[in-house]
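Below you'll find a set of structures to go through.
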Structure 1
Amino acid sequence: MLFSSLQLGPLTLRNRIVFCAHLTNAARDGRPTARHAAYYAARAAGGAGLVITEEHSVHPADRPYEKLIDGADPDAIAAHRGITEAVHAHGVPVLAQLNHNGAQSCGMYSRLPVWAPSPVPDPMFREVPKAVTAGEIQELVAGYALTAGHCVAGGYDGVELQCSQASILRQFLSPLTNLRTDRYGGQLVNRVRIVREVAAAVREVIGPDRVLGVRLCGDEGIRSGTSVADAVGTARLLDHDGVIDYVNTSVGVATATLHLVEPPMGVPAGYAQAVPSAIRAAVSLPVIGVGRFTDPAQAERAIRAGECDLVGVVRGQIADPGFAGRARASRRIRSCTGCNQECAGRVGLNMRLGCAVNPRAGREGVPLSAPVRPKRRVLVVGGGPAGLQAAATAAGRGHRVVLCERLPWTGGQVAEAASAPGRQEFGVAVQDLLTECLQMGVDVRTGTEVDLAAIKQHEPDVVVLATGARPALPEWARGLDRVVDVRDVLRGAAEPSGTVLVYDELGFHHGTSVAELLAARGCVVEIMTPGMVVGQDLGLTLDMPGFHRRARVAGIALSTDRTVLGAASAASGVRLTVLHHPVGAVSETVCDWVVCAVPPVPENELWTALRSHDVPVHRIGDCVAPRRVHAAVLDGHRVGVAL
């Protein structure tokens, strides 16, 4: 079923896998770029049945973020052709998504009030919008039609209207944001009116030979917001009009409930399938289902179960552009872990999209240099993500690679982190890399310590050091047996019990996941941090809401704005001197154990020893500077290409 063809309006799709619209931050000066073309073309080449580009704004006053495509500007047409020609070269149709962000925008760029159905501020942007007049509604409708015409002129096979996570059309559909009393407010049939008008105007412009789809939000995830029943009713009205060719779906909104739009790891595949399933039962149109499909088998089951006709796979195809083609050939796929670090997190920081497990994501248009040296004997020391990626890349470019890891297993800190509750999928990143190394012929040797004598024995042409970083407790912890590092807990070297204080200076999963682990073991846990928010970087990866819900259930206490000044042994464990730095108050607290999530230090002893020898040496990953997994993978790829 997944690889059967499907008629979508005038188009025949070769399979049911869709690369749905999502932000890339690759636009420049309101124009699509060559990065877009290479990015979408890579997924088309990889076997996707349909590509839908990121949003094209339909009105010049709508600009919620810097790198938005200004679809209303006719000067963008030439850049559109770069994308469409690149995708069509692989025999795949491509649609453009059209959108106006409404209240989910800001006046920072336009210096004008933002538009919305009613003066209801968005919880993230917090600007009170201007309620659009009847005349401005017609201006909006004309903007959608104008932009659709530009897209058709640019070679797109059709367009999709965003009425989902960040859209003024969704705001008209939602009873929470549409408080109007005119013909565009009140009952559902009135709230849908603008969508029907836009669809009719766009169809008039693009004609019958182009596809027109609508992406609907089926559950905003907010009390009294849009429901599945509302989405079904909207779809029925649109189907009755006979104007659109398909319905795409989503859940959540891109501000208040973004964690539903791009759910982090631990959320099961198909979590949102109630929406497409209900719509499909009510309309005659093909329906696209989405919901964190990272495995082709999951997508296949959804289609066979009749929950949808097509499946949207975004992060799965970011992680592996060949997702569809490899699935069809039953070949290994590099899996998305749902970490959200380089896709949702990076885009949220106004940077170009990347991927923690795919170092080429967003860089597809940057050519790799051909190997300029004959086959070299490469020794990689360290089997974490950096070392595994370096070994796989180097072997794939023809070098003979030996990888040595002193532990009995590969994976490094990623394998340790994956032992924490809800983090098991993280381990897939290093499992996939190990499989790739073995397929590429890398000689992987675990339980193998490497020193200068071993390096001489190997006689390598080049050495790559990926020796990672080791825990380093704070100075105040010196001599205290019951103060340990989070890694000691994860690998079983320490087993705290009783009352445990997790002192977190890193603000990410290190402290929070270990706190959950200890709470599950029956400990009474408090997380203390110098930061203003516990696990502050969990907000970037959309893990924050889930963590807070679990922490509340587990009874984990959260203390912010506190710095440990000193510590000493106490009869019942450890006595800490703590500064509440906003007010300068100093207090003492006693607990049985302290677990530290603090910066580690590079393992660079071998690097220091090798600097006086003739063999070329490269350092990568945490032994250069302790960072996160995406940096390790990127370092490994870069050095593997450069050898």
Structure 2
Amino acid sequence: MSTASATQTEHLHELSRQIRRWIIRCTSQADSGHPTSSLSSVELMVGLLFGDCFRFNLQQPDHPANDRLIFSKGHASPLFYSLWAAAGEIEPEDLMGYRTFGSRLEGHPTSRFRLTEAATGSLGQGLSIGVGMALTAKSLDRSPSRTFVLLGDSEMAEGSQWEAIQLAAHYQLDNLIGILDVNRLGQRGETMYGHDLTAYRDRIESFGWRCVLIEDGHDYDQVRRAYAALGEAGERSGKPTMLIARTIKGKGIPSLEDENGHHGKPVDQESLDQVLSQLGDPNRSIRGEIAPPVVYQPDPAASREVASVDYSLGDQVATRDAFGNALVRLADKYPRLVSLDGEVCNSTRSKRFRDQYPDRFFEMFVAEQNMVGAATGMALRGKTPFVSTFAAFLTRAFDQIRMAPYSDASIKFVGSHCGVSIGQDGPSQMGLEDIAMFRTIQNGLVLYPSDATSTEALVDLMADYDGIAYLRTTRGKLPVIYDAEETFQIGGSKVLRTSDADQVTLIAAGITLHECLSAQAMLQDRGIVARVIDLYSIKPLDHATVRQAADQSEVVFTVEDHFPEGGLGEAVLTSLSDHSTPVNCIAVRKRPLSGSPDELLDAEGISAAMIADAVTRWLIR
């Protein structure tokens, strides 16, 4: 070993000892956290950031050529923050505010700390996010940026990891590097494969990855050789790389090393001084340097004017068809718009975008968790991802969906084939929970268009919205009821039928709006005057219009092709919680069956005839 190399290795050792002191001190101060899980990864991460492998401009965290680091094992946040303290981005004394109320150094990293690439902590998500970032760099931006993901061995049991591993190999993401910390111990005992590195290698290599084993993840010679190998072959291999390192949980603290029962437990105050004394001079403070990124100049496309919508009143157009048309029409207006599909683009109609803009379309196959994770990574690298599949299938990715806002990821979701109105396919394909699911996303949009014109307008609005947005589309054809000049807004609604003598208000969206319009005509023949409101924006909701209708009606009926829990009806009930006008929620309350759409709407009481009968019964009760 040369003198310079030996000096650098000793510097890395000193940084490691200092970072271990910070990990122990900040978790002990907080009386919570995961010191042992952090200690096992110290050399792997110090060697990456400060060993001339990682390239990052600290003054420009959004520099397009910066490498990206994701802590998929987000509970190792004491290490994550300590690394940035060693880089000079956090004052060491600020680490002692870890996990305290108001601190940006939260228990698991979120976007409140500006150098967090993605919020983690729900295990099994970081690699999918890394796929999205690496895919963006390689296929869209043509950037030299690489994405590194620190993984824990416990989370390798998650199916989402293997979804990501398959997709990374499929897209030949040789700019994606996983770093698997095999420390043997999980929360309650040994992991599935313990310290068997070959078990992980054999499985991961079989998916088309290049694997590099590090027999001792605390030996800087081995760690540096593994990172050096990336520059020799990794970026040109056409394969993603997984570094698989044998480590010791609690490394550096003899009383904790490789011992079960210490997960998530800080060192107690009585033992603190003794433990710290094992980690060198507590008064010494050193810093590490991160190599700068390579020179790179992006060439972003400019936004261009697009044509107006072109539907005629009365045209029969499914809103899923209008969604596909909107993606194509708006592609030039939003040059960062990309489409991700779960192998159903011919049904959701995103196929039209694929055919017109193949370089901006990404097939994620039947792997919805990875699709949402990858969309998060793409959104965090400046793209506007539209994720589309059957609404029912988005439910399996809800963990990824709920985590996205903590990364400040702006993702657009489109769920097709909603409700019992899809017909003969039966309940496994019927999205009946999706409105409830997306209504729980803080500051998210839930939009439900009723015709082609409103669909195109709402797709435009959601593309421009900075945050999570969900659009619900319908399988069957519906008549166009709005002309091309009609305007729509987030938080808006449309009053389609009204008079000064309204006895009842019918509130709906999507297919049941058309049933309500037909019911209104039936009621009129019975001498009952009804107002009809298109509540196309379910969240945020047009409270003023809803409350005005309640003020001017004897009763409000909501009608939806969705389960009652968490749907449009409960949104209206919340809006009118302090109002005296009664609200009746007509929704899917029976177990759905296979059958024709008309049969199913009738069976669930949400067809026009059933709505008219329900209103009539209420008024003459």
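Nothing in this text is a laboratory measurement; each read-out follows from the coordinates by a stated rule. This is a predicted model, so every value here is computed, not measured. Cβ atoms are built from the backbone, for glycine too; each structure is taken alone.
Across the set 1, 2, distance in nm of label points 7 Å out along Cα→Cβ at positions 92 and 580 reaches its highest value in structure 2. Among the shown structures 1, 2, from which was the value 4.4 of distance in nm of label points 7 Å out along Cα→Cβ at positions 332 and 428 calculated? Going label by label, the one that fits is 2.
Ranked by Cα Rg over 2.2 N^0.38 Å, for residues 148-211 alone, which of 1, 2 sits at the highest value? Max of Cα Rg over 2.2 N^0.38 Å, for residues 148-211 alone: 1. If distance in nm of label points 7 Å out along Cα→Cβ at positions 52 and 564 computes to 7.0, which of 1, 2 did it come from? Corresponding structure: 2.
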